[in-house]
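Quick heads-up: structures coming right below.
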Structure P
Amino acid sequence: MSVKLALAGRRRESEHLFSPPEGPIPWLQRMSSWFHERHGELLESAVLGTGPLGAPTLRLRLHPAAGEVALVATSGAHVSVSAETSTVGPGYHRFLCDTLRAMGDALGIVWAEGRASSKGGDPTGYFHTGDAGPVDVHMLASLQEAVGWVLRMRRQGESGFALSMRFGHTFEYPGALLTPLGPRDTRWLVDVYEDPRRGIDVFPWWTPGIDARMRLNRARCRLWTDVVWRPPLLDDERHLMRDVARLLEQAWRENPSLPYPWREWQEVLGFLGVGGTLAEEVHQRASQAPGGPPMGYRRGEVQVALPAGWEIRIPGSLAEAHLQDGTWVARDHRRSVRFVPLEDGGADSLMPSLMERRAMDLEHHGKRVSGRASLHMEPGECRLTALCTSGKRRALCVVSFDDPDEQDWALGTWRSLDHAVAA
């Protein structure tokens with residue numbers, strides 16, 4: 001029973017009484033500009049495109065643990081908004097509702113009156129009434145239902161559960177349940193099912209307002225799910241680490257008594273090459289911090305969802321990128337993995353030569369994927385080239401590495417390729 005907003009609005013008649021109606025795309029562009037001006041600090045991305053039915057759609061991301069907020073303009077006068085808020089918590093729900101109302105006032109949008117239901121409006125009632133009391137109740141009920149389902153599945157022998165994690169990456173990390181704020185064990189699941197208030201710590205944004213704890217938890221989500229634990233290779237990685245360092249510093253200066261991740265904070269500053277008084281303070285606190293496993297799902301292996309339904313397992317430290325020709329690449333200073341589906345005849349430049357195809361003497365037959373590969377081994381220039389098949393689906397995978405001792409890793413990476421739905 002996740003908590004989802006499903007709002008409908010229309011432009012006030014006075015907004016276009018003496019001028020022609022504004023087109024849907026310029027209208028959504030104005031909404032995007034409003035969010036950038038008001039909440040640029042929280043806005044992770046704003047993408048203007050089309051929805052499933054072809055309608056102009058603005059997709060916003062406002063929190064690392066949140067899904068997209070979708071604003072769909074069905075015309076120059078009507079807009080609908082959908083968003084799930086139970087992945088983040090009551091504070092986020094109230095923030096989003098307040099923000100949408102403020103945007104409506106600024107841009108002349110009249111929101112339809114809605115009932116508190118699971119199918120439309122705001123199921124908590126807060127958007128329409130301003131009464132925050134039911135928000136917590138709905139969030140805790142959603143958590144209890146999710147935990148109960150996990151407990152039932154675990155009793156049936158299932159494993160690998162995650163709560164409020166974004167699609168695209170499945171982390172191989174010990175724990176009964178993985179969350180954006182770290183793993184939870186079976187005891188936690190049982191306790192929360194009996195009394196969901198014991199699980200408030202799983203919500204990154206519980207209390208209303210943008211304060212030190214909200215910033216700390218936002219940084220912790222990044223540390224657990226997004227940070228790659230090495231010096232940054234890409235501008236996006238550097239920007240991410242700088243954002244984490246900024247959030248932690250802002251929170252600490254506002255409230256130094258909170259439980260800060262001193263060891264991980266020190267690692268991030270080290271990767272960025274940041275020194276000075278603050279770095280010295282963080283280093284001193286990190287040296288006194290208790291031991292235990294460090295934060296960061298990407299310290300281990302990651303199952304990545306690839307284009308056209310394919311999946312692959314790679315080290316979480318590899319930097320990932322999707323290229324314009326449909327190729328997906330993951331790499332670090334010593335290794336790289338290239339993958340491209342071949343259904344559309346793409347990636348001709350990566351296709352192995354006739355000689356290479358004849359040299360494909362390695363075979364692999366998995367449950368859903370089969371393939372043939374060739375292995376070229378020279379010090380400093382090793383490469384595995386594989387053609388993979390799943391039903392009528394085909395794909396090319398090229399694994400490059402410097403150290404011949406990593407041959408087993410290259411073979412394991414190729415053999416980890418899977419396809420979610422084999423034809």
Structure Q
Amino acid sequence: MSEFSRRRFLQTGSGLAMSAVLPGAVMLGEEQAQPVASGDRVRFASIGVGIQGSQLLRNAVSLPQAQCVAACDLYDGRHMLAKEIAGPNIKTTRRYQEILEDKDIEAVIVAVPDHWHKQVTVDAIRAGKDVHCEKPMAHTIPEGEEMVAAVKGSKNFVQVGSQRVSSKVFAKAKELYDSGAIGEVHQVELQLGRNSPGGAWVYPPPLDLSPETLDWVTWQGTAPKKAFDPIAFARWRAFHEYGTGMAGDLMVHLLTGMQFVTGINAIPDRAYSIGGIYRWKDGRNMPDLMVTSFEYGNVPVTVRLTLGTETPEVTRVMGPKGVIEISNTNTVTLIPELGVDRSPAYGINGFPAAMHAQYEKQWHAEHDAFLAEHPLDDTMMWKGPSWDELRPHLATFFDAVRSRKPVVEDVVFGHHAAAACHMANASYFEKKVILKTA
């Protein structure tokens with residue numbers, strides 16, 4: 001592999017700025033799906049065919065490993081949508097239990113609102129199905145624990161849907177970190193910002209939505225009961241009764257990427273959040289700006305999220321030997337550092353002239369030979385396909401259904417990422433530091 005690099009004087013700004021000055025980044029290549037004999041395809045069903053569920057279904061049916069045979073949604077309009085995507089002959093139903101009772105269905109994609117993740121997933125595992133569950137894996141920490149227990153007691157598995165762990169960009173970042181390129185991680189910074197109604201989940205309800213076309217009673221699940229509410233149905237991510245806000249929709253992606261690159265696969269020891277509803281005062285009860293500090297052992301992780309200002313998505317992993325920066329330009333940049341003075345320290349400016357000269361001469365005598373043998377390393381960049389592509393992550397899932405090889409983002413990995421998000425939300429609402437429970 002040839003590597004494009006520039007001297008470290010280019011090492012300024014965010015990943016966006018870096019990509020502008022390093023236009024010749026090494027390309028990591030595209031994912032290539034392998035042909036699969038039709039008899040070996042995984043027969044699957046989609047449970048939930050909404051905004052994300054329909055995208056998952058579109059990507060799944062494009063894979064040679066998979067065959068969609070059924071779809072479930074509580075809103076009838078999505079039955080039509082599922083057939084438009086997967087073909088007119090698939091079975092559609094409002095009752096996900098019918099999907100689980102079908103012995104010919106081997107796996108399910110679960111893309112329902114967060115407050116339904118646990119029940120559908122646990123029921124599917126108990127019915128002998130493998131599950132691809134959208135992020136965040138659970139709506140609460142106890143629900144996540146129940147999901148972990150269900151998988152441990154079965155022969156089936158769960159893959160959680162934060163697709164960064166199947167991205168070539170994040171794989172390169174992990175390779176760099178594992179090689180010791182930046183030394184031991186000392187700090188992680190994560191950021192993401194949106195600035196549009198769509199980015200803030202201000203989605204339009206379906207035009208024909210009514211108690212006749214939607215099973216509203218079932219949709220509410222374990223949430224407090226209320227009258228039919230099209231806004232809650234369309235924008236559930238903005239309400240803690242059904243969703244998990246920015247933490248479960250955005251932070252969880254950043255945390256799964258961090259867990260994958262660094263190997264920190266754990267619930268944080270503590271979390272503290274500040275923020276509020278500053279821009280989208282539309283009746284939502286989840287914040288539209290939140291800054292969270294986590295502690296993972298001796299590693300501080302800071303996450304900054306906003307729905308009021310467009311900012312690049314950046315993952316920055318820092319160590320004594322440099323920085324690995326991953327940006328939403330689908331690039332990973334290695335910024336090496338020696339961590340040593342390359343000239344006499346600034347502090348000698350407080351010395352009298354003769355002492356200054358004496359110290360400077362002594363310093364050069366002691367350090368020049370070392371510096372000559374250790375020139376300043378180059379900044380390097382690699383560019384790959386979008387880490388938001390669903391297809392590689394789904395391909396991993398369907399391949400695992402056949403091979404039974406473990407997936408990276410399994411039920412424990414997914415629980416750890418989701419639990420951190422729940423701790424962040426709890427800190428925001430309770431206005432205190434939240435500690436990991438035993």
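Relative contact order in percent (Cα under 8 Å, 6 or more apart) computed as 10: which structure among P, Q?
The read-out was computed on structure P.
Please state which of the structures P, Q yields 39, 19, 12 when Cα extents along the principal axes in Å, for residues 254-293 alone is computed from it.
Label of the originating structure: Q.
When FRET efficiency 1/(1 + (r/R0)^6) of positions 86 and 406 (r between Cβ atoms, R0 = 35 Å, to 0.05) is computed for each of P, Q, which one produces 0.25?
So the calculation was done on P.
Quick check: 24.7, 90 is what I get for Rg and Dmax of the Cα atoms in Å, calculated from one of P, Q. Which structure matches?
It traces back to Q.
Read-outs throughout are calculated quantities, based only on the coordinates presented, and are distinct from any laboratory measurement. Values in this document were obtained by computation on a predicted structure and should not be read as measured data. Cβ atoms are built from the backbone, for glycine too; each structure is taken alone.
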